[in-house]
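Given below, in the form of structure tokens, are the structures.
What follows draws every value from the coordinates through simple rules; no lab data is involved. It should be emphasised that the depicted structure is a prediction, and the values quoted were computed from it without experimental measurement. Cβ atoms are built from the backbone, for glycine too; each structure is taken alone.
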Structure 1
Amino acid sequence: RNGRAEMENFLTIVQNGYVPGQFFHIVLNGLLTAGVIIMAISAWHLLRNNATEFYRRSAKWGMVIALVFGTLGAMAGHHQGQYITKVQPMKMAAMEALWETQDPAPFSLVANIDTKAQKNTSALEIPGGLSFLTQNSFTSGKVEGIKDLQAKAEAQYGPGNYIPDVPAIFWTFRVMVAAGSLMLLVAFVGLILNAKDKLVENRTFLKIMFWMLPLPFIAHSTGWFVAEAGRQPWLVYGLQLTADGASKSVTAPEIMTTIIGFTLVYIVAAIAAIYLAVEHIKKGPDGNPSHDVVEKEEARLWN
């Protein structure tokens, strides 16, 4: 309205078909993050022989939480992806670097993307994989390509470039999927080792568990990048371009000052949070007399 986005009905926003999948995908993967953090911290202490039985149990529950909620989060993401295919087809096409409309459409594991020629010069594909992801069928399922979607957008909205940054979206999506898959795999293997009473003695795997710690945050960041960058050039898909969403009453220096200010505040907050978390982690469980930190034989986490 009047060249800007205005809310008319809050309930309409809440009932948006995009909300359920997005909400559950975020919440469930937040719980996955919690599980991985518990798993990694437990592995760190097990490598130092601290309260072995306590951290073996906590590692087990961390892996259970990660595996269960990570799997549910992936299912929610699958549902969300199918909805996006219907309402933001250009985003899905960019995520898969699908230039031509295909039925069935393949899923590219990796691809050499040529944006100038608007084609992939080479790709490692799973036949029908994208049709399965979007329509639950390997043998049939039409998925519109970037070229056709660009032509449709020009016909509906006028001349312009309606194609987002395909290589960036393609690869960040795969980083997200790879990070999520690796966390689930490690949690699954860890539970098997624990069931066989071989987890604590397998120091190599404990190191792998510890180095899972950054993966949830990498997955979250790349996921949000795909969600936001994949929508470009739209601020509100099909209604308002990002270029038209900038406030005319705020100057560029004011925006830059605000960004710098927020960045500094968050850096300070992050440093404080990490420091307090590390101190609390080193302390170990309250009231546990068996928590003796090994200082003479400090565990190595990378070799």
Structure 2
Amino acid sequence: FTGDVNINLRNLRGGGKQIGLQWRKVDALTQSLDGNYLHPNFFGTPLEVGGTFNLYRQTDAFLTIRPRLQVTYPMARAGRLTFFAEQRSSRLLLDSMGYVGVKDRNALPAYLDSEANSYGLAYAHTNLDDLYFPHRGSFVTVQGGAGTKTIRQNANISEALYSGVALRTTQYTFSARAERYWALGRQSVVLARLRGEGLFNQQLFLNDLFRLGGLNSLRGFSENQFYTNAYGVGTVEFRQFTGPEGYVFVFADQAVLQAYQSNLALGRSVDQPTGLGAGISFRTAAGLFQFVYSVGRSSFAGQQLGLSSSKIHFGLTSRF
């Protein structure tokens, strides 16, 4: 049973400024906070200046903070081009029970202190007929970045264990997302979506990796169930609108990913998890509410399609 809450404030003081917040508590040990700010027409220019912030805390293991600054040039018909600079800092929470006796270990833990600085470009183009409840149109975004990753030696871990570790390496990231909506009559819509991300570095630890699973990435699975450095997810969804701001839907999510074990020594393998389900989305006084019932199948996770492994996802997005 999982959920998340979003708050989006748009057009602040009539100037087009935007603020967004998302808080999620996935389980007793894991929570995340995302924030973003956008300032259009910066000093009277067409440029948009913005920033994002992500905090991810796994109470028994690590804390990761990722701030980002970006400058966007909107082109009337050609989309939006963005330059960004990002820092990602991750540190071990050595006061937790997960690291009892860490000084006496003869191998590095699955998580390490690290810092990555990167720069990159992003491009986005949209021609949707409605931003929140589209019936037709498309949306595309791609992003690529490169930078340097530095592993920080932790004073509580034996220095000898770092002897085979490259402390400074080059790291590349890539992400893409494409959506297409087709209207079938006045009340029915078909959505097709492809999305994926890649993280490429000669040396990866668990707190470097993407987390996949849950309402916003791969339905039918627990939030953040999979560790992966590269994945793709395809979605087909049929929506039947019950009003201008509400619909019921059925969907299929199909992913391909490089899955990592929580114990890195056990290696990684390619998995093809599938998620199937149905749900409802509608506007309430508190915001846009979505409820999803789903089942999933994954050979890596040892999960089969069935009611015993079904998942309930829900989310609430408030816009002002």
helix-only ellipticity at 222 nm (-39500 (n - 2.57) for each DSSP H run of 4 or more, over all residues; to 500) gets -20500 when computed on, of labels 1, 2, structure 1
Distance in nm of label points 7 Å out along Cα→Cβ at positions 116 and 276: greatest across 1, 2 for structure 1
I have 2.0 for distance in nm of label points 7 Å out along Cα→Cβ at positions 108 and 180, calculated from one of the structures 1, 2. Which structure is it?
1
When you work out Cα Rg over 2.2 N^0.38 Å for each of the structures 1, 2, which one comes out largest?
1
Re relative contact order in percent (Cα under 8 Å, 6 or more apart): value 12 computed from one entry in 1, 2; matching entry is structure 2
Across 1, 2, FRET efficiency 1/(1 + (r/R0)^6) of positions 36 and 156 (r between Cβ atoms, R0 = 30 Å, to 0.05) reaches its greatest value in structure 2
